[in-house]
Structure P
Amino acid sequence: MTKQFKLKKRVFKGMLNSVFFRTGIALMVLFLLTSMMAFLFSIGTTDILEYALSFEAIQTRETVIERDATGYYSIKVANEADTTPIKILQLTDIHLGNGVCTQKQDRYAINAVYKVVKAVEPDLIMVTGDSVYPVFIQTMTSNNLEQTKVFCNMMESIGIPWAYAYGNHDEEVYATHRKSSLTSYYQSISYENGGKCLFTPEQRMIDLENDTEFEMYGEFSGDVYGDSNYFINVLNSDSSLNTTCLVIDSNMYIEGSLTDGYDNIHEDQIEWYEKELTRVSNCYNAQDGTSGLANSLAFYHIPSQEYYDVWNALEKQCTKLTDEWGTHFAEGTTENIDGNDVYYHYGYMGEGYRDNGEAIISDAKYSDLFFEKLVELGSTKATFVGHDHKNTYSVTYKGIILNFGLSIDNLAYVDVADYEYRGGTIIELDDFSADGVWNMTISQLKLSDIVD
């Protein structure tokens, strides 16, 4: 072995042992792994995208949709002689994966949605979050935009006007797209762009307010937290306002963390709700010759703390019943809690119990004062949430009906046999153009009632 070769060998070994060389190799490997993971995270499947478009539109009675003077969408039955109740269907937690490992679950969810909608034939569909599930370990993709496209393809195939409130899974911290991108996509398939989506982002309201050709009633109260804050005005057959539907973003996690608990509706959103509710009410009061705040319903994803408080109080004071689906009470159970009459209507607490014996209800970590504002104003008659897939109960507390929607998901909660937890919530609003009496009924349609 020559001296020159020995010298080169020592130099090479020195390079291998150097910190800079090792660091460089480590960075290169990390870059390659990151690139591979980024590719994998972005994978979606064209099969499910196409499958979601394969369904025939569900035929329902014709509705008229337009941007009214509030700037929000209004919806009414086209036939003015038809005064049968206006039917709204709440869907929640569909959890589409659009990954190579979720073909079966996605088809199940899409088929389930179609069956429920076809059975109900609603005039309007309100979806309260988590249409997608960009959790890589279960789906092999975190491309939440492609998942959202699957969901929207399905809804557009159905062909019924629909609205959306964001959930906590729509934009995970590790997802490929932020909610701003999802919002842009929802806007691209909005009713005014030829679709059936009634999602109204804040920027669209600002644009309308600045549009010299559009005369908006009052001053829009914008620049608030969250990405799905808007109203939909449901009209009677004579075009008078029946009910305004509030869609509000309950946000995701505390300070964006996955471990610190669920976020809540923020203070500026609560102020926005009061101002915009007042503006919408005043607009229709001027048109209809009425006064006061309009009747309203609220749709969001994460339950406020009152859902937790009232159920645990009922369990402490009432005789609870338990079967294979969870805990419930006898029909018609009524109890006075802290000076307020509480009425149990139906449904289960099926998520189980914590070590301290309290029911598992994944509510917001902090009190947000939203429910207190609802009580104070007296406009909102019911709230509709999702999030807890096996909590399906409905109770009246302080004059407001608190409802958990039935989920569709078969990805995060994998058990096809759990039909009792899956389905939709039906809200029927009497057309009061004739007698002036506002009335609402709420019921559940379980997948078990319509499964083949």
Structure Q
Amino acid sequence: MVQFTFPKNFLWGVATASYQIEGAYKEDGRGESIWDRFSHIPGKVVNGDTGNVACDHYHLYPQDVKLLKEIGVNTYRFSISWPRIFPEGKGKPNEKGMTFYKELIHLLVQNNIKPAVTLYHWDLPQKLQNIGGWANRKITAYFEQYARYVFKELGDLVPIWITHNEPWVFSFLGNWKGVHAPGLTDFSTALQVSHHLLLAHSKAVRAFREMGLKGEIGITMAMSPMYPASQNKEDIEAAWRKDGFQNRWFIDPIFKGKYPSDMLDWYLDKVVMPEVKESDLEIISSPIDFLGVNYYFREIIKEDKNEWPLNLKVVTADGGKTAMGWEIYPEGLYDLLTRLHQEYNGIKILITENGAAFNDIINREGKVEDDNRLDYLYQHIVQAYRAIQSGVNVSGYYVWSLLDNFEWAEGYNKRFGITYVDYKTQRRILKKSGYWYKKVIQNNGLEA
């Protein structure tokens, strides 16, 4: 059998997020988040689902760490709930909230599992949304205060820090499309939010450096390579524009100290441009240690002059799909990784999310035989290996997700986990893909 062996010390992990798994939404002093508010509005989430209980990880975390140990991961990515630490979003911290994360992290460290901590995975304190949310520049200072407190309390124990998860998704699905919290529908607001997210990210990075912490810090982006629907000039330009909107708008300021000029020109006569102060881009381009990449699918783009403000549409691909309706296109991961390596100075990359939702069922033997997910993960890990062989500095891979969980606007209707969760009993069942991933980790690679 041909063996795909990964570099020594490669990080194999799984990922989760606070609102999607923790539950305990009113316990031990936790404040309301924008997702608490949004998910309780009728019609916003499938079946009226909320994260009130989710996977009850807040109470069952020792069981979940045992599960991590069984799978054999050497790192676990999770996020901290800002309103659990600062119920008002600022001011006095809630020590009970911090105690939960300290106990979780101590347990991970005892089990030789490196914590990879995300500071912001979309659950903004509602009290801050009440004063304009991320569209209000003051939030960047409150985020820095939150980050400094978390660094002070946990910095010695955590080797990997991620400031934000998927700022594009939060900015535009939450503030333009309205399908995520806070549910706003204004493109100009979304642009302003995107700028403040980048500014807050860099303020946290600067605080981290100033505090002299030993670990590494980066940011995680949701990234899709964009392919034109044809070789027509219009479609090629539309694909580049979609890339500018979704990818370059977020990574160019960090790595190049500027927003893409083609997008600035495009937006100029269509929307209210974000307010950017003179020193902002210098701050935003503060060096980071790695780029986190979440990859799920590619996009095929066609020009469409009727679609404001980008004049394009996404074309449905013919290939196999996941339960989310997302095309399965593993080669897109290779294309994305090699491009990032070439264009952004060989930056160290962590694949911080990759995974698939399928309609899993428990069979009569009490097992979940999710061969479709196993195949999805296999094909994508092969593409990560190809990228490494091509010289790309990929140092880790995290499966989304450890557990089936609250999948945002889809509620509990979509299952991404390598562990099945029976939400009525909170019983966890490791799926076939979970057992397979355990072997991948043991072998530090794959057999072809």
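Please state which of the structures P, Q yields 20.6 when mean count of other Cβ atoms within 10 Å over residues 142-149 is computed from it. Here the read-out was taken from Q. Here distance in nm of label points 7 Å out along Cα→Cβ at positions 358 and 390 was calculated and came to 2.0; which of the structures P, Q was it taken from? Matching structure: P. Tell me which of P, Q gives 1.12 when you compute Cα Rg over 2.2 N^0.38 Å. Working through the options, I get structure P.
Every read-out reported here was derived from the displayed coordinates using simple, explicitly stated rules and does not represent laboratory data. Computed from a predicted structure; not experimentally measured. Cβ atoms are built from the backbone, for glycine too; each structure is taken alone.
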